[in-house]
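Each structure below is given as structure tokens.
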Structure P
Amino acid sequence: MDLMETQTKAVGAGRPRQMLEDERRRQLITAAAELFLHKGYHATTMDDVARCAGMSKKTVYQVFSAKSELLDALLSDWLAPVTIPVESDGRPPREVLTEVLSRIINFALAERQVLMTRLLIAETPYSEEIAAALDRQGCGRGMGALEQWLASQAALGSLKIDDPDEVSNMLFFTAAGDVLMGLLLRTRAQPTVEEVNARVERTVANFFHAQQFI
């Protein structure tokens, strides 16, 4: 057998194992999400995750060395939609902002995300692990895609903004703060996508109207 054939077989043999690792990782993150949401982060053990995922505890630790590492992976997946880089593609800033804010708010108000937010609110004050994991994800430090886009627009002179992180929060909570609070407290029904988008359009319109007077 020549070297090329050996290498080809080695690569072919390696691919299924890599796919299996990816599948295991995804399966464990899914199991952890279900358990965290129903039992809480602290009440969930790695044994619980192993049983829920249908794996041995040894296999779980081969993928994630600790529960905190599993939480990191879960939060990274959970926050992915708000970290996707914003592509302006030559469009007017108002159009881009409307699209991005709609995407972020529809994601944040989805039922599963509200459940996760409720969990974090309940457990973070009593958990250094959760607080540290959120910090590693850049939460509250202007690391989201919207903050970065606002900063880039301010640098270009397209928008008059002193603090992109503050403006990002103001836009989000103006458009969705009362809705999110109602969902967290279970005092209001889930809004439709159309309702959310209409609120976003009004928020963005008011924002650009205010830009004219800065």
Structure Q
Amino acid sequence: MKAIIFDMDGLMVDTEVLYHETDREMAKSFGKKVSEETLSRMMGRKPVESYTIFCNDLDIDQPIEELLKTRYRLVEKKLLNEVRPMPGLFDILNEFKGKMRMAIATGSPQKFLEITLNKLNIGQYFDATQPSDPIVNGKPNPEIYLKVAQKLNVSPKESIVIEDSSNGARAGKNAGCYTIAVPSEYTYKQDFSFVDFVARDLNVAKDHIKSLLKG
């Protein structure tokens, strides 16, 4: 194994609550209520794909790009106020810095990626980053992980993907990467039966990767 590729939202940073709050606000503005099942299916996907599900489930007939502009504005405001690292983030980054290539593959746009890197001051840990903006097919399609592996100049089989959502984990597996799931309070009920390892938190994921490298 030569590389670790991290998802961002809900895995590195506790942002899913911000997205869920925003999506509930968006639904309320149309006199609707978004279900937990819909929010779950939206997770890990490209924004356009995510909001296609949102509009279809809530029967909202509005231009998706316009809705996303509103959503971006609301989420950005929340992100600038608060970005919290998930437990164990700095432990796993410090453990493998200089030992393995590290990257981020996120369903978020470049703007949100930059805010997160700057707020937590963690840009120096990563050899590559990949936001959703130029991605044609979002997770669970493997496109984003194949692109990142190419950027890192490693094969997917030499890469470890760490994800918190089933959609994201499937993207990692579909790309041919060794995939570790670290379910969050929002995703623990999702299907992770297909992953290589399920970790309680990033510290457990760190220890598992160390055991893989020893093996």
> In terms of mean count of other Cβ atoms within 10 Å over residues 174-181, which of structures P, Q is highest?
Replying inline: Q
> Which structure, out of P, Q, was helix-only ellipticity at 222 nm (-39500 (n - 2.57) for each DSSP H run of 4 or more, over all residues; to 500) derived from, given a value of -24500?
Replying inline: P
>> With FRET efficiency 1/(1 + (r/R0)^6) of positions 46 and 94 (r between Cβ atoms, R0 = 30 Å, to 0.05) coming out at 0.45, pick the structure among P, Q it was computed from.
In response: Q
>> Starting from the value 38, 25, 15: which structure in P, Q was semi-axes √(5λ) of the Cα gyration tensor in Å calculated from?
In response: P
> Between structures P, Q, where is mean count of other Cβ atoms within 10 Å over residues 38-45 highest?
Replying inline: Q
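Assign the value 20, calculated as relative contact order in percent (Cα under 8 Å, 6 or more apart), to the correct structure from P, Q. List each step's numbers first, then the result.
On the way: P: 20; Q: 25.
Attributed to the structure labelled P.
Taken together, the values in this text are just the output of simple stated rules run on the coordinates, not laboratory data. Model, not experiment: these values are computed from the prediction. Cβ atoms are built from the backbone, for glycine too; each structure is taken alone.
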